[in-house]
Structure 1
Amino acid sequence: MTRTGSSSVPVAMQALVVVEPGRMEIREVPTPAPGPDEVLARVRAVSICGTDAHLVRGDFPGFWPPAFPFIPGHEWAGEIVDLGPGAERFGWRVGDRVAGTSHDACGACQNCVEGRYNLCENYGRPGLHRQYGHNAQGADAAYVVHGVKSIFRLPDGLSYDEGAVIDPASIALHVAGRGNVAPGDTVAVIGAGAIGLLGGDAARVRGAARVIVVGRSPGRLAKAAAMGFETVGSQAGDPVAAVREMTGGRGADVVLECAGAPTTVRWGVDMLRRGGRCAVVGIPTEDAAIPVQKLVLDELELVGSRASAGEMRRVMPLVEQGRIRVREVMTHRFALAEYATALATFNDPGSGAIKIIVAP
């Protein structure tokens, strides 16, 4: 059965529904309808993010998501099948290929006006801000509704699978910017997952002379080495001492912390040269102990990096040119009906999974 509009759309769709922490099901749910300045898109590919795994486990109760049941997923690509009132004013048409991102900010607060919509001062306020797949229904479904501020035209040269990794690629570019990577810098990247490896590419785009990837998974470190990065295994020995030895005792100019554990945040600070900067994009579920004396006496900088803010358009040409290599981090592909297996593969350190694509 279909409903009629600018295109024929089924009245019901298949979706991944997290019923409660730790329990998810593939269910048939009503297909959403786009409201003012929104589009309805058919999801062709969606990738699994570490935040998705936390959300399914219930690690951020009452925040991500505000309540259950909930449809997660926020890294996706597909094509527009219906337009809400006013969406055509922004140049969108049925059939347009798009990549989505999660933040749909108010656009009017000071941060939004300054281009930092990832830090919208109206975060989570009904009618003013949504973060799809976090506090608003997401893209682990056959169809998804997004506001026009959260979709970006996908170039013909990129596949839908590659489009589903544009959002994490934009996050990697953002954290390299927050790290203020400069030409000639030595950059240490902690975490050899998708954001870490793409962050290494982003550091090179900004002119880094050396990129050292620190990780614990032999498979992921092998991938990092295959991508041309120097590597340090954190399972055997002291990774801080290893990075310092590799830099002649000086330390890294910049650290991009992409693992999100209290221990790795501390490593990030300890790996820095005097006057260095650590940008943290991983989100620990508990606070880290920060050496404030060292922070002051060595005049270090420790900065947070949240999602992205304007990098979606900027990163797509870099992906097309092969300078940010999203295909290198895409390791597995599953159907939506196999999401439980896909997530178990993502969570298994021995699987070799980095970025998993799900096809609704």
Structure 2
Amino acid sequence: MISFHLLWLVSLSLAIASVIIMLALILRRVILIRQQRYESEVRSKLTSLILRYLDGDFPLDALRKHTHGKRSVLMSELVADLLFSVRGGDRAGLIELLRQLDIIDIHLAALDDGTALERVAAIFGLSLFDDPQIIERIRDCLDDSDPDVRLWAAHALSEHRATGPARVLVDKLQIGSLENSRALRKIFRNLVPEHNDELIEMLGDDTPEAAKVLAIDALGRSGDYMAVNAISVMVVHRSEDVRVATLRALADLEHPNAQLAVMQALNDKCASVRATAATCAGRTGVTDAIPLLVKRLDDDSWWVRLRSAEALYELGKAIIPLSRSMPMTSRAARVAQLVLAEKEMSA
């Protein structure tokens, strides 16, 4: 009887708890919807006021009511969005509007006293201003205790071509010990062509492998053929990631001096390297690699077989006569037919 009573109490407690949790979730949902609706209304009103400002009206008092706390971040975001669609005087006018609303001081204060998220938002807002003193203030954030703040400070500096030495970025951002990101690739790509020599030097020193990958990627996008030889040497690096990055960069540069590196990589022990080498051979027009690519049509890796067949097609459609002479039951013939069918459909 006692156990039945206890079971009944436990069941009742669970039912009450479920109802409370459900009500809490509903309440949270209602609050979120109201917040989103309110923020949308504020965004719409701010946009209208900004457009009035650009049309010659100057509703500064109305705008100042919406530039405190988090709304200063919203104002910066709205202006940043508009900067992509305006030119000339309107662009300068938007920046001047932020100055008149003391957005700079608000963001600078956030750098000193804000949370990590607020400091990131402040860096974003300050990056709209092409002012040497502001740039230096953002540079100070490279020493911030939070890795995200340091990352976005470097990103902002790279957009202004003001990062300083590439090696300093490697140390400040602790590249190699922290997770890689698209932001890092964008930062390093913004280093070229001004820092090409530094990036090339990084390939031969004790720079962390993750930073070498970023440097190689950036050099591949630089269009600098003087970097081809320095990049090609990295095809024998111990890191698979470095070797793959090397071949991708050589494919981007599309220079004939990459030939030896590509042919060497087609015999690499790693399938990802061989597959990337096959793609690189096709893009750079390495016709001497055709015998090796034919051999790779029977590679143990399906991706290597596919990329080799695609490369052979790119190299003067060399795959067509091969596909006709191969036994139809072979895996080389199957991948050749697959690639030919795909190319014919897209032609």
Structure 3
Amino acid sequence: MVSVAILGGTGYTALELIKILLRHPQARIAALTTRQEGSPLVHAIHQSLYGRLTVKCEDLSPAEVAKRAEVVFCCLPHVASMEAVPTLLAGGAKVIDLSADYRLTDAAVYEKWYGHAHSDAARLKETVYGLPELWAERIPGQRLIANPGCYSSASILGLAPLLKTGWIEPTGIIIDAKSGLSGAGRTPRLGTLFAECNESIGAYSVGNKHRHLPEIEQILSDSCGVAVEAIFTPHLVPMDRGIIATIYARLKKPASDGQLLEVVRQFYAGRPFMRVVEHLPVTKDSANTNYCDITVRQARGQAIIIACLDNLIKGAAGVAVQNFNLMCGFEETDGLQV
């Protein structure tokens, strides 16, 4: 049994992590942290956990957490995460970081997009990006894993098969992605209030201003061996959870729907959470699961790729547990079956 901790235990992703870890056969939740005063029981923050977990959410330092847990899931905001990770590692803990702090390999690129100098820049190039469908062989034995972003996962998983096999052009890619409101986090904001979002859908960060874009381009370029350029436009949809990414890419040669589907199907053969489907996937089919549903069509010389996943699970907590399983030598599916 592996003792685990979650830094930043009050958010939506932390709740999903807790629910998965409670059914994990090899994990024991040893610590949860919060900056709230009074060390409330976790069910006072996440009421759905009443009667399931009696751990307190405490204001613990990273050094104190490292003494309690062998593996730490870091659900802190960017910048706060890079301040905690070196101490956790020095204390002997392994870390799965769910912030953006270790996803980019170039400190200058990080500073440009996140507006803050990286205080642990030397570790960036050696940190493994935790997307098992591309790099499962790199994860076992690692002490620090950078968990992917949710939009990034949908976009990368959708594009990688056809890019890596040379079916589509690596430039001129358009990613039109839509996410449920939980992707904006649990902290109240005017733009995510019910009265602002209900009966409405809107784009944001238009003009390649979203922070997931450099992550998408970096990982696709590294994994596929070509320089990838994309236009990425995210939207908020008035639903709790889920992401659908509709992606357009120029075909290098004529292809039928069946040919393209077979390429994607073979690429993900044996990957337990990838479902290559012939129908048009919708977000409710993958909601509350760790599955990513993908299909592809062709029209007028373009490949049209549709990828759906749950932003809180396959886009965050679920893939974090996949990484935990691979780091520790467990079955990749442990705790994630539904």
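Thinking of 1, 2, 3, which structure, once distance in nm of label points 7 Å out along Cα→Cβ at positions 45 and 197 is computed, gives back 1.4? Working through the options, I get structure 1. Among the shown structures 1, 2, 3, from which was the value -0.48, -0.82, -1.14 of log10 I(q)/I(0) by the Debye sum over Cα atoms at q = 0.16, 0.22, 0.28 Å⁻¹, for residues 253-308 alone calculated? This figure was derived from 3.
Every number here is computed from the coordinates shown, using simple stated rules; none is lab data. These numbers come from a predicted model, not from an experiment. Cβ atoms are built from the backbone, for glycine too; each structure is taken alone.
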